[in-house]
Structure I
Amino acid sequence: MDATQTLHWQDTDVEVHKVVVGPYENNVFVVRCRHSGEAVLLDAANEHELLLEMATTLGVRTILETHGHHDHIQAIPQVRDAGFEVGVTAADASMLPSYDYILEDDTMIEFGTQKLHTSITPGHTPGSICFKLVDKPLLFTGDTLFPGGPGATGYEGGDFSQIIESIDSRLLTYDTDTIVLPGHGDNTTIGNERPHLQEWVDRGW
């Protein structure tokens, strides 16, 4: 794998790699500490051979699931067979074929010199979780927040009022220049999305 082709964002401390996989065009991110070479992978979605190659090349230590929907978990059996541990929230754990540990709210996941802060943001699923890179303008939102609004809540376990509350109280509180890296599609920023909250409430989706 040529890591230069997957590089999505970087500074002196950290680099973010991105690939788009599977029929639902899921974003898979690897967040790597440039000082230690240790990394985490967000969402073992699909195309396990590619993800295993990325994980091995980029020094992935663990895999974090943003939520339990089927399009985000297809590669879990293969990555676990290869020795990578998978974490998921307790509320979404039953949606996975298997997992290794539970992700909790308001905790730090450390890799090298870097830390991801966890925020459980129910609404898309009961146990959706977002990850903010500490001291960096990067927020990984899974399917909770996209350019143009919240993720869909029409599936089993979805709740529109709950996702609005999660976004309002836990995500829109970040600085306006915070980059939102969602589970599908393009990046946006908190500053781009914050002014539209009431529009989303009014339209109801």
Structure II
Amino acid sequence: MRCIDLTRSFGATAPVFPGDPPAILERIATIKEHGYTSHRIAASVHTGTHIDAPAHMLEGGKLLSDIGVERYFGRGVLVDARGMTTVTATALKNVELRRGDIVLVLTGWSAQYGSQRYFSDYPEISPSFAQRLADAQVSLVGMDTPGPDRPHYLVHKLLLSHNVLIIENLLHLEELLQTKEFEVAALPAHWEADAAPVRVVARIP
């Protein structure tokens, strides 16, 4: 069995979505002074690799703490959308989707992480692509970009209204290109919030 970590590490220099407060990760206790080490964190729940729940965009939508843990495990499906500025339903031409799948969209944009372009020029997912995922009743969709769309966040709302949760800021999806079968575990922090950090791992039999 081989595991590939698709998660970005979190630190005080983590890039944040424009308008969000800077991420803070600071040591507040040391072994020398206190006998133990401890850190404090402060950040938007949408910093780094994270997962969006329906409450992020829908009035009265579920928080992450309302969602059963079984949702975060499933058959992985990689969609190779490299070179597309908009990922349309044509990217799913030869892709079989099943209920409960975890769909990962490879655009190659993760290479721009940390640059000024990362949050401004990223590829988007089209409503037609999102509707195909919703119709197939997949559990999650993840991408190597800061999000599937831009204001007015129509794709966010389409996916979340069909209970398709959204994972943003993935990396290492290229390592799955030659893999025919894999499973994904995407376990978020059990927070009463609209989003939370998530550890995403692909497991190859």
Structure III
Amino acid sequence: MNLLLNSLFSSLLIATAPANQKPSFDCAKAQSSAEKMVCQNAELAALDREVARLYHLALTGPHINPERKKELTAMQIGWIKGRDDCWKASNKKQCIIDHYVIRAHELRQAYFDARSQDNKGITVGPFALKCKGINAEISLSYINSHPGYAYLTWLNEHSLVLKQAPSGSGARYSAKLDDGQYEFWTKGNQASLTTPGKSAVSCKLEPTG
């Protein structure tokens, strides 16, 4: 188990810049301001390609049935509309990033086939994160983009998109939100989580099925 986890987590520190910097859609047909921003930014384009890859795997995989396929298609259309609404946000780029990171996690968590070709993508997870003092299992996914991101969610009401930050050992992610600073650090299957106004709590990561 530890060997598997160490192998997975070590990949988070490997930079793999894609040769193709274009998004999954035709930029000549981009209409929304979000689509145009994705076309002009290599980081956003990489996130777009990954979400499109995960969506295609989930939609065409052997484990999906017609009912779930219909549901998946509808949810993807709704997600695109939500991403395009980022023109209303004060920080449009961060809003778009958040939408891509969260959608990648949702696809990986809900559809087994979305995780069937991880050697071809930039996402890892989901993992179960158990932290002392938090009476709930946290679901965690990584996006190994440039920069990288970690997404944590628990109890259907808490969620964090954290950006990778410099670290002398392991991988560190941080986010500054309205209520304060969040820090997440991981090395192997050990981790720690710091929330605003509280001391860091130790956590343990485990793979999920």
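Every read-out reported here was derived from the displayed coordinates using simple, explicitly stated rules and does not represent laboratory data. This is a predicted model, so every value here is computed, not measured.
A few points about this structure:
- Looking at relative contact order in percent (Cα under 8 Å, 6 or more apart) over structures I, II, III, structure II comes out largest.
- Among I, II, III, structure where log10 I(q)/I(0) by the Debye sum over Cα atoms at q = 0.08, 0.13, 0.16 Å⁻¹ as derived comes to -0.23, -0.64, -1.00: I
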